[in-house]
Every structure is written in structure tokens, then in C-alpha cells.
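Trainee: What follows are several structures.
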Structure P
Amino acid sequence: MTHNDLDIFARTLYGEARGEYPKEGPASLIAIANVIMNRLNRGGKYGKTITDICLKPRQFSCWNANDPNRPFLFEETLERNQIFYVCKTIVENVTTGRWPDLTRDSDHYHSKSCRPYWARTGKIKLHLGHHIFYRLD
């Protein structure tokens, strides 16, 4: 993985689940990282690199042009942000296999505040904080 992949990976975690961290701790961030790694391990279906997977349109909403979380991904002070530091640590440990997959091989998730067309009750693997995780493939 390139330095750019790892940076995009950490920014994706930050954009998707930084609000979960104060209540749920690192587990909420680890679970999002697990989904990204599980997609990487699906043989290219979701993208061939971490950057491809994270930036693929309409997959991780924090990267959508109109998403209110997107500006936070580029804040000048982000590198000094404690939660972003935690995200970088999680990326390091998940990509090297030091930390387990909390999601039981999930490849999708969504916020409990919405219900995407692809959500299938029988495919749920984990409820964590404000997210529901699924294995669809």
C-alpha cells in the first residue's frame, strides 16, 4: 500500500465515523476499516487499491461532493487532531492484520438513520453505535 492509500484510508475513517468515537471508542472506527479491507480482499470487485475503494462514487459518503463531512477531511489542523491520529493508528494495525475483523467479514454498512435499497435483514453481521454492518458478497 502506498502512503497515499494509507492517508485516504485514515481520512475515510475520520469522515465516516469520527462522531462515533467519543461514545463507542475505537471499535466504530475499526469496523469501518474492516469493511474497507474486506472490500480490498474481494479481488477487485470494489476497486484494486484502498484509494479506489474509498473514493469510488457513492460508496463512502464523506467523499461525496455535497456531503457536509467532506470539508473536515481537508482541514489544515487535521494532522494534529487526536481522533485523526487514532484513525491512522487503526489503519496501521488493520492493514497489517494485528487487529481482528470486528464485522465478521462485512463488506457494507450504513447509518441506522437510513435504509438503503440493498439492506437485507438476513445479511446483518453487526450493530455498532449508529451503524449496521452487512456481508452481501
Structure Q
Amino acid sequence: MDRRQKKEWLFIDTSAFIALNDQNDTCHQAAIEFFTPTNILSLGVIPVTTNFVFAEVYAYFCRFHQIAIMIGESIRISKVLKYLRVEEKDEDLAWEIAKKYKDKDFSFTDCLSFAVMIRLGCQKAFAFDRHFRQMGFLVFP
């Protein structure tokens, strides 16, 4: 029997990237304290995000072009973070989620994030967005 522990995914949301990179964000300190190499290793997770999250992060920081480019590059070329492009089946599931949860104010990117997490079997998110908890995911920090 293989005794190696299977690694799990940790979905990184837009809110986490913003908190990590914006010193004025109210969650900045919590994000910095949580997202350390030691902590991520101890959780045994592989950080993952999507091109749609990337687009939101870039849009948030684009008024400061050099900062947006620096953060964008760090996401796109990271050796630690798995960068996934949303698939057509993710979009289809996201649309079903959007239609189903009439009482929630999920953005379409939220719904896409949930769809990707479902596809990957990912239960954990690094996020400061209440929507991940509303969908039943385990949210850090």
C-alpha cells in the first residue's frame, strides 16, 4: 500500500489575492499570516486558481499598472500555484449554480470557482468571500 499522503487542492480566491497584495485591505494581515510556505506545507495542499480569478485580480489592481503586472506575473509563472483555465463544462455547471441559488448574490466568477472546485474534488478555499462558506466549502484562514 502506498503510504504517501495524497495532496489536496486549496482554491485561491480573488479576495485572498487582493488581501495578500493590498496593504490597505482589512484582511491583509490575516492573509499574510495564513499564506506562508510553512503553513501551506503543513496543510498538505496544492494552491490552485483560475484564469477568471486572475482577470478579477488584474482588474482590481490595473489602476496601478506596474503592480498589476507584477502580481499577474507572479500568478501566471508560479512554480507553487497551479493556474487552471476554466473549461466549457465548468461554465455549464457555473451557469446551473447561478440559476439554482436565487437567494444568493454569487458573481459568475464565484460560480465558476465553485464549478472548478467541484470538478477537482476541492473542499478548501483561501478566501475572504462569504460565498464559499455559503456553498459549504471549508474556508481559510
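Every number here is computed from the coordinates shown, using simple stated rules; none is lab data. Source: prediction; values computed, not measured. Cβ atoms are built from the backbone, for glycine too; each structure is taken alone.
Trainee: For mean count of other Cβ atoms within 10 Å over residues 7-14, find whichever of P, Q sits highest and give me its label.
Mentor: Going through P, Q one by one, mean count of other Cβ atoms within 10 Å over residues 7-14 is largest in P.
Trainee: Suppose you compute Kirkwood radius over Cα pairs in Å for every structure in P, Q: which one lands on 14.9?
Mentor: Of the options listed, only P reproduces it.
Trainee: Could you tell me which structure in P, Q was used to calculate distance in nm of label points 7 Å out along Cα→Cβ at positions 23 and 119 as 1.6?
Mentor: Only one of P, Q returns 1.6 for distance in nm of label points 7 Å out along Cα→Cβ at positions 23 and 119, namely P.
Trainee: Next question, about the same structure. Taking 30 as the value of relative contact order in percent (Cα under 8 Å, 6 or more apart) derived from one of the structures shown (P, Q), identify that structure.
Mentor: Computing relative contact order in percent (Cα under 8 Å, 6 or more apart) on every structure in P, Q gives 30 only for Q.
Trainee: Quick check on the output: 0.40 is FRET efficiency 1/(1 + (r/R0)^6) of positions 79 and 127 (r between Cβ atoms, R0 = 30 Å, to 0.05), derived from one of P, Q. Which one produced it?
Mentor: Structure of origin is P.
Trainee: Of the structures P, Q, report the one carrying the highest value of mean count of other Cβ atoms within 10 Å over residues 87-94.
Mentor: P
Trainee: While we're on this one: Looking at structures P, Q, which one was distance in nm of label points 7 Å out along Cα→Cβ at positions 15 and 47 calculated from, given that it came out as 1.8?
Mentor: So the calculation was done on Q.
Trainee: Also: Assuming -12000 is helix-only ellipticity at 222 nm (-39500 (n - 2.57) for each DSSP H run of 4 or more, over all residues; to 500) as calculated from a single structure, say which of P, Q it is.
Mentor: Derived from P, not from the others.
Trainee: To test your reading of the models, identify which of P, Q gives 0.9 for distance in nm of label points 7 Å out along Cα→Cβ at positions 95 and 111 when calculated.
Mentor: Q
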